[in-house]
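S.K.: Following are the structures in question.
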Structure I
Amino acid sequence: MVDDKEILTYHVDAFTREPFKGNPAAVCMLRYTLRDQTMQAIAAEMNLSETAFLRPLENKPVKETKTFSLRWFTPTVEVPLCGHATFAASAVLFHDINVFSDEVTYKTKSGNLTARKEKEGICLDFPADIPIEIDPPQELIRATGVTDFENVAYGRRTENLLIHLDDEKDVRSLKPNFELMKSLGNSEEKVEGVIVTSLGRAPFDFVSRYFAPWVGINEDPVTGVAHTVLAPYWSKILKKKEMLAYQVSRRGGELTVRVKSSDRVELVGNTVIVLKGMMYLG
């Protein structure tokens, strides 16, 4: 493997039309393959919930390229799928690199993903994770701060626990015990993240928050992957194929979700590139 010595690097806010809201991610535009340990060190240095590493896979100018390798790292681990950092990478390609195509394909550890430039924003095609009802893991639920709930389900693909609460105010007021959560996360079902959700107030169909202390993210501002679980869950309840969602974190962010089939969902959101520069590896 050959490491880049100079890496074009971006800071992008996803799921927002305004800077300093939504979910921030770093994007590193690579010319060569980086060692895993180098990517992990960069992600720790960036200290954002996710850093995306984007590399063209075609032997042609980047502007003409339609296929890219894409990997995602938190400050502590590599993850197999990340929504907001994929939006960030797509924003770099569509709005700064200005690739010629309105659609690109990413080769990832979760298979092929496509991103499409639309009038409404960037549209990502992701695998759906249809949650199944499970026996509630009571200790973990209590550690999350939940005292009462409508339903509990589990997404096996993303290893996300979904807790359906009665009201939006209950979602907003939660105060999880993250250290206790980390000690209880992997009992009968492996848990990488906990989604808490409820019906939303107009214009939003549903709201959510997302906690993932097991991968070094106590609360994620806006989580694309969580919506691959939320979209089929709320679609079944609301009898709707397209919904407007809001993640009620401190920064907050919104996205449109579309259930396209039994195994695919589309996420549509906006992005703002707030920083562009060169990283030097020495």
Structure II
Amino acid sequence: MLPAMAKKPRIAILGPGHLGTSLAMALNRAGFAIEAIIGRADGKSGQRARKLAKQVGARASADFEADVVWFCVPDAEITPAALAFAGRLSWEKKVALHSSGALTSDSLQVLRRKGADVASVHPLMTFANGSRVSFAGVPFAIEGDAAAVRAAKEITRSLGGKAYSVRKQDKAAYHAWGTFASPLLTALLATTEDVAGLAGVKSNEAKRRMLPILRQTLSNYAAVGAAAGFSGPIIRGDIETVCKHLRVLRNAPAAREVYLALARAALRYLPAKNKKALKTVLSCKA
């Protein structure tokens, strides 16, 4: 950590959204002093900042002297926010972090020029409305200036997370990986509810009935991996059943496209019988 950070650093968080809120609460529980929570002066962001600041013993103020300033704003707002704060305080010996999975530490270049050490620190975790996330065991992908990386790793360990290095040139692929792991998985689950409708099952009921198989699928994946945990008609090479699926899914064209894409991926990455015949079936647009 930086010389000024022999003890746990004081932290200011810009952005009281889902991530910022979860992070502030976790840092507070881990014994960090949260000096300030900064949101927009008016509207819901300001209200959230004031509420969160009260919860963690901070001030909802843009006037702060924190050792670490953590930008938890949307990707498109990181550089504008850094520009807005560049001249408002001294950045010498400070650490500035942002939590974009896709952008590099260079998004904070303006603060680097002002004397700050900067890094990108992305937790591979989902932050949904109303959720309060534990960071225990969560991997954090970190890249940036050496001093900022050291500080970020210390904070990560204090939260119970696991720090990993990521190269700047790999950030886009890294974030695409994370998008497959959660947002697109959620999109797949929404698609399954649409397919359940073809069987006369409403969305809420479909979700309730699916949870046991979803939990077991994740348990199998965790225990034995994708190939050994794979099941269903494709691994059996059951062409007739796949054809039946494709016929009924004509009534849900968007879901049919998802089915075709995932079935082709299964043939590429997972074990299956009758692969050649299945590829022919899946290449047919009818």
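S.K.: I have 69, 36, 32 for Cα extents along the principal axes in Å, calculated from one of the structures I, II. Which structure is it? Display every interim value, and only then the final one.
M.R.: Numbers: I: 54, 39, 31; II: 69, 36, 32.
Comparing all candidates, it corresponds to II.
S.K.: Given a computed value of 2.5 for distance in nm of label points 7 Å out along Cα→Cβ at positions 24 and 248, which structure among I, II does it belong to? Each step should come with its number before you reach the end.
M.R.: Values: I: 2.5; II: 4.9.
The value was obtained from structure I.
S.K.: Another one. Have a look at I, II and say which one yields 3.4 for distance in nm of label points 7 Å out along Cα→Cβ at positions 208 and 272, as calculated.
M.R.: Details: I: 2.3; II: 3.4.
So the calculation was done on II.
S.K.: As an exercise: helix-only ellipticity at 222 nm (-39500 (n - 2.57) for each DSSP H run of 4 or more, over all residues; to 500), calculated from one structure in I, II, equals -16500. Which structure is it? Before the final figure, lay out the partial values.
M.R.: Details: I: -5500; II: -16500.
This figure was derived from II.
S.K.: Something else: Quick check: 22 is what I get for relative contact order in percent (Cα under 8 Å, 6 or more apart), calculated from one of I, II. Which structure matches? Display every interim value, and only then the final one.
M.R.: Values: I: 22; II: 12.
Answer for the origin of the read-out: I.
S.K.: While we're here: Quick one: distance in nm of label points 7 Å out along Cα→Cβ at positions 8 and 224 came out at 1.9 when computed from one of I, II, so which one is it?
M.R.: Values: I: 1.9; II: 4.3.
Corresponding structure: I.
S.K.: Also, quick follow-up: If semi-axes √(5λ) of the Cα gyration tensor in Å, for residues 192-263 alone comes out at 22, 18, 10 when worked out from the coordinates, which of I, II was used?
M.R.: On the way: I: 21, 14, 9; II: 22, 18, 10.
The structure behind it is II.
Read-outs: derived from the displayed coordinates by stated rules, not from any lab. In this text, all values refer to a predicted model and were calculated from it rather than measured experimentally. Cβ atoms are built from the backbone, for glycine too; each structure is taken alone.
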